[in-house]
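See the structures that follow.
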Structure P
């Protein structure tokens with residue numbers, strides 16, 4: 001089995017490298033190489049004995065964007081980070097003349113502004129814990145989006161994620177999600193109001209878990225999870241989220257609230273909640289890009305690059321209905337230096353407050369990030 005996996009990994013890597021050095025132009029098809037490298041350094045500043053200091057290869061992705069014809073495009077992306085090889089986006093997309101788009105394959109479930117913002121563009125090194133814990137990431141499915149002006153939506157029907165087949169007991173879970181966004185211009189800036197809902201029938205796969213690291217990964221890749229709740233005998237989950245953003249020039253403020261309700265065949269039904277509020281200011285005057293419900297990055301206007309300061313407060317509560325997963329509140333301070341739109345250096349300090357211990361770990365994280 002290990003030999004087979006190694007052969008598959010080598011074949012994928014060889015294919016990607018081949019496309020890098022020998023671009024493909026077949027008929028109307030055009031393929032472009034994409035990739036990202038996120039290298040982190042972790043240090044426990046205070047009361048952080050359970051963490052391991054050192055370096056971590058957070059992301060090392062290679063992939064391709066492809067234009068198949070005037071209507072269809074596709075993307076394939078694989079992550080070669082420390083933990084092994086894992087698939088990310090594997091999808092086709094069909095664009096229609098009226099402005100709508102049909103998605104097929106594996107991609108992110110439409111829920112949460114922080115989750116749907118690319119890891120190349122998020123303000124902090126890690127997403128907030130409520131976003132990590134409650135929202136679903138990439139799943140195999142079909143989606144349709146339509147965003148003609150200031151009002152738009154995306155809806156999706158989805159099953160498992162790629163590579164999850166062996167973990168399922170019987171039929172795969174089946175879910176449906178909807179996200180709507182309203183984004184008018186207000187006071188010379190962009191106001192973003194969003195809401196989402198995701199329902200998933202777990203079929204015969206009765207266990208579901210909610211856990212996260214303290215918005216930082218140490219040199220072991222983040223083995224320390226300080227809040228965790230495992231729910232047995234679960235039948236379905238219902239997740240709701242609301243999101244708010246105001247972006248005006250170099251200033252932005254963002255907030256999200258999530259709620260996850262678990263329906264069980266027997267026993268009490270827990271409801272977990274979480275939220276985060278964050279703000280940032282680009283000292284050098286540039287503005288973060290925004291388009292149709294999605295946040296982008298900061299592009300420096302001069303050779304000296306752009307500098308950004310940011311602060312975030314987050315809270316996740318996994319205590320309910322007899323389940324004591326813990327409550328975690330974090331304060332994160334951030335400093336970002338954008339050398340270009342594809343090269344960024346980041347510094348975070350995270351103060352972690354847990355309801356079940358007197359200690360408040362203080363964690364430091366540095367990232368060097370390059371994407372193309």
Structure Q
């Protein structure tokens with residue numbers, strides 16, 4: 001009996017630069033290559049994550065993403081043409097795209113090529129994920145047209161799917177497939193966190209921008225009468241703003257901007273609590289990775305992700321200036337530095353709670369292990 005021929009599948013993305021969607025792609029590729037002939041198609045030849053052996057790469061441009069606006073318009077037209085031709089020439093049977101513009105291109109492909117199954121993936125909360133009023137109206141116009149041409153959609157949160165249905169007129173079948181993680185080899189032993197400490201070691205990781213709202217954590221530490229040792233991992237447009245805020249509050253001895261690093265896990269291992277302060281998320285990779293390594297966590301109750309991770313999506317009510325003790329971590333309201341300060345002080349004053357949530361977080365993280373999530377993903381694209 002002849003061996004079964006693998007189907008041709010393409011994964012379309014802007015690049016494989018540092019980012020949540022890109023990390024998910026890099027992980028899924030490790031498993032997809034065993035079941036499909038996979039080509040990773042990128043707008044730009046930019047790599048932060050490694051590509052596993054056995055994956056073909058087709059970069060549609062050598063140019064960097066930060067080109068002038070008029071050139072980006074020209075590039076966009078070329079990408080549509082190039083990808084359509086690529087799918088047809090290489091007999092692609094399943095085309096999967098990540099993020100808004102690749103999704104729109106997949107919708108265009110679906111309009112003119114009925115022989116390919118098109119699957120799109122929304123990775124951020126759409127109503128909060130547009131960069132300007134113009135892009136918002138463009139999304140309102142084109143999402144209903146081109147997203148609905150595709151066969152199905154998956155995201156990493158029930159709130160994202162609801163937003164697409166309610167506010168963008170997307171009607172195709174949708175499912176939630178959470179982001180996968182690789183469980184770390186080295187983890188924190190929960191009992192190591194059950195010790196009294198003068199300075200509680202905190203850490204956060206992410207792009208330094210308005211959406212991640214790291215200034216909230218700085219304000220929370222400034223509000224507290226306790227001492228902290230807080231590390232901010234990442235880089236971005238607001239780095240200088242944070243630096244000045246730290247100086248103005250005389251917190252230089254408590255807060256350090258570490259910049260962009262690749263070995264984030266090594267830093268996580270040397271801390272006692274992880275903090276997420278975002279206004280909005282798609283699905284917070286940094287949060288689930290911190291839980292997997294054994295850090296007790298506190299997060300804003302933003303859309304989307306934290307409530308799903310830290311309280312199994314059971315609804316909660318948090319009073320202003322307070323925090324909520326969830327099933328797997330602590331939750332505070334968006335931009336409520338008073339509530340966050342109290343939550344951090346709770347961990348600071350209760351080492352036994354740090355131990356408890358360390359253990360609970362690691363158990364919770366196992367549900368998102370790569371093999372488990374890939375099996376869900378594989379079943380989704382087969383149906």
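For the reader, a short list of remarks on this structure follows.
- Taking FRET efficiency 1/(1 + (r/R0)^6) of positions 45 and 341 (r between Cβ atoms, R0 = 35 Å, to 0.05) as the measure, the highest value among P, Q is held by P.
- helix-only ellipticity at 222 nm (-39500 (n - 2.57) for each DSSP H run of 4 or more, over all residues; to 500) from the coordinates reads -12500; which among P, Q: Q
- For the structures shown (P, Q), volume of the Cα convex hull per residue in Å³, for residues 221-276 alone is largest in P.
- Of the structures P, Q, the one that 12.5 was derived from, the read-out being Kirkwood radius over Cα pairs in Å, for residues 205-244 alone: P
- A value of 0.99 for Rg/Rh (Cα atoms, Kirkwood Rh), calculated from one of P, Q, originates in structure Q.
- Structures P, Q were shown, and distance in nm of label points 7 Å out along Cα→Cβ at positions 189 and 253 at 0.7 was computed from P.
Bear in mind that the values in this text are calculations on the coordinates, not laboratory data. Just so it is clear, the model here is predicted, and its values are computed rather than measured. Cβ atoms are built from the backbone, for glycine too; each structure is taken alone.
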